[in-house]
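Before anything else, here is the set of structures, which you'll find just below.
What follows draws every value from the coordinates through simple rules; no lab data is involved. Nothing here was measured: the structure is a model prediction, and the numbers come from that model. Cβ atoms are built from the backbone, for glycine too; each structure is taken alone.
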Structure I
Amino acid sequence: MNIVFLAPFGIRPKGTVIARMIPLAAGLQALGHRVAIVAPPYTNPEDSGKTETVRGVQVRNICLGPANKVFAAPVLARRMYRAAMAEKPDLVHLFKPKGYGGLAAFALLLSGLPGKRAPALFVDTDDWEGTGGMNELHAYGWAERAVFGFQERWLQKCAAGVTAASRTLQARAGEMGIPPRNVLYLPNCVDDSRPGTGSGIREGLGIPAGAPVVLLYTRFFEFGQQRLHLVLAGIYREVSGVRFLVVGKGRRGEDEQLLRAAEELGFAPALHMAGWVEPELIPDYLAAGDVAIYPFDDNLVNRAKCPAKLTELLRAGIPVVADRVGQISEYVEAGSSGILCDPGNWREMAERTVELLGEREKRRLLGEAGRRHLLENFSWSAYAAKLIDFYAERVRLS
């Protein structure tokens, strides 16, 4: 098959293209199919108009248009549509049913009016955008929220097939009246790769070789900040010489909040803020941790998510203490491949982390089991094969 993926934004710095689209496209190409990604690189405007190859996958960054969103929308949608059609695809797979890619998908559907032939449209959903979802976490105006909510529902209903990154999104598709046969559960997966080496990171940050390190790999918005502060303060009180390594950057000043809380609660000497890290360096940063915490509030946004950062931690063989929310319960087998806590209970997360820091052998066993469970049940190659079968069946019936 000749397949085009429509991306929601550019390849940097957001994670969807790198963490979900590229490995899935590479898996499809390994099965003998051709995949091209068409992206609107407003997140990385320096790549406007450039074509690059990532892991053997062609990424076509369209030329950006006017700076004003209203004027840019039809221009970028048209350019995405034309770039997709230039690939002469058998099918087009839209990732995130919103924004410029969503408008290009509308154009694709309209091109299939009576008397015209158009490639089949598939839609991938990896977040809930509508009421109670991601729309409410962004500074969108009411008009943008209305458009995105409409796109999310209408495009999924009109698609030949829907891929859903979580069980919650799979259920939401059913609630919209989409038949189960038209929906494929497609969680974020991993490829097997060797874990990084953390000694150089520890040395560079001034962390003593034998110091216990608690890792937080995050974008911060998935949990209440006060709860995080209490978890870290609780661990600091109980574990001598502990260090906290925070990898990731907040969007609304969460980094500064954490630094202030560290001063107020007394754990500032133990805090190391790495900020945003280049993707190729992530494995080494993860390997610098002894235990990773993964706080995750129990809300619709998180239940609908499929946390790619958690898969990276598990693949790295780091024992994880996480909240029992949504997809996390599929990635982590409680007690055997990781530790699950009641969501919102900061004391439990702190206590379980302290316990694990004191048990080296248990950490090793949990880390190995977590990596094994992930590789055996969530591999991109296996799900790429499922996706090809889904494509073939839905195209045949559409």
Structure II
Amino acid sequence: MSAEPIRVILNDRPLRQTLTGVGHYVAQLLTHAADVDAAARLDPFFFTYLARRDWRTRHAAPPEPTPGSRQPRDVGGSRKPWWLRRIMQGAYATAFRLCARGYQLYHEPNHIPMRCGLPTVTTIHDLSVIAHPEWHPADRVRWYEAEFDAGARQTVNFIAASEFTKREMVARLGIAPHKIVVTYQAPRAAFQPPPGDAVAAARARFDLRGPFFLYVGTLEPRKNVIGLLDAYAGLPAAERRAAPLIIVGAWGWKQEELRRRLPERHLADDVRMLGYMRDDELAALYAACTAFVWPTLYEGFGLPPLEAMACGAPVIVSRVASLPEVVGDAGELLDPQNVGAWRAAMQRALNDADWRTRGRTAALAQAGKFSWRRCAAETLSVFRSVIAYR
């Protein structure tokens, strides 16, 4: 017997801008939902009702970067005033409620659902705003203070990005464990070992002839890029000259100290900022790097390490939060505050070919355990369960 048709409306606002973690999550759910459950209609609100076009045309291929203009764009500096953001959010929510009529369920993929009479499923990626408000812009903290509790009360069931996030939700929010389902995210299709000529082309394009370390992610406080700089700066000058630190990602918020540190003489020639990058270029850099380095202080899941492993990169990451779930035994896990341990691990990556070979093999095996198709199937199962019991 075929499954009964269901209609779900999803808040797809993260698709309107350059995709990062939540945007990729939304895009992959929409991509794979129809494949795993043809009877489920999952409509992205903004592109279905306001933009009136297919969301795929917005993000099918990021624009080709202008040669010589690779500096990170500034996300934090472009934030609108908080009062204007609230007015815009209120208007958006009103339009959403009007268009949500006729649906059976509302899925909010980004922490705080809009007020809506439909049964609601909310995805919680992490609780960093609640656990560490000092890491976030003040207007985001105010938004959580004003709306998060009401959104949690509205939610029938939650989806958590990891077992770590689920434990935090139970401990910090008092949510019953049976109301939380963990669905792991996965590397996107572009992230797999690329052909050798693609790797060679990326090396030539970015003038990376020899070894290099790679960091990928928005530049914001919890990513601990300053700690990474401290570890890298402690390497002998000859090793830094031979193996630059490549930073890929946009500027986020509260990064005044990082901006001050980068021009220092002993770092300026060895640390290179490449900004936001297309998936095909990024996959080639993942595959080529000597090691992927990620000293984050807190993470609800951690897509960049998983993407790196899917491309065959040996990884050195923090032993905190969700990362042991994601990386398993396939990478080197370190205390993010132990600068000496990070420096020693980076030197080992440079000088131990056997370590790199074992790391690449283990990384590919670990990344193969994650699947966006399975994530979509488990998410749709949550939807059907909520609809069946309402």
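Quick notes on this structure:
- Structure responsible for 21.6, 73, with Rg and Dmax of the Cα atoms in Å calculated and labels I, II on offer: I
- Which of I, II yields 19 [relative contact order in percent (Cα under 8 Å, 6 or more apart), calculated]: II
- When distance in nm of label points 7 Å out along Cα→Cβ at positions 256 and 280 is computed for each of I, II, the largest belongs to: II
- Which of I, II yields 0.9 [distance in nm of label points 7 Å out along Cα→Cβ at positions 176 and 304, calculated]: I
- Among I, II, which structure scores highest (criterion: distance in nm of label points 7 Å out along Cα→Cβ at positions 88 and 264): I
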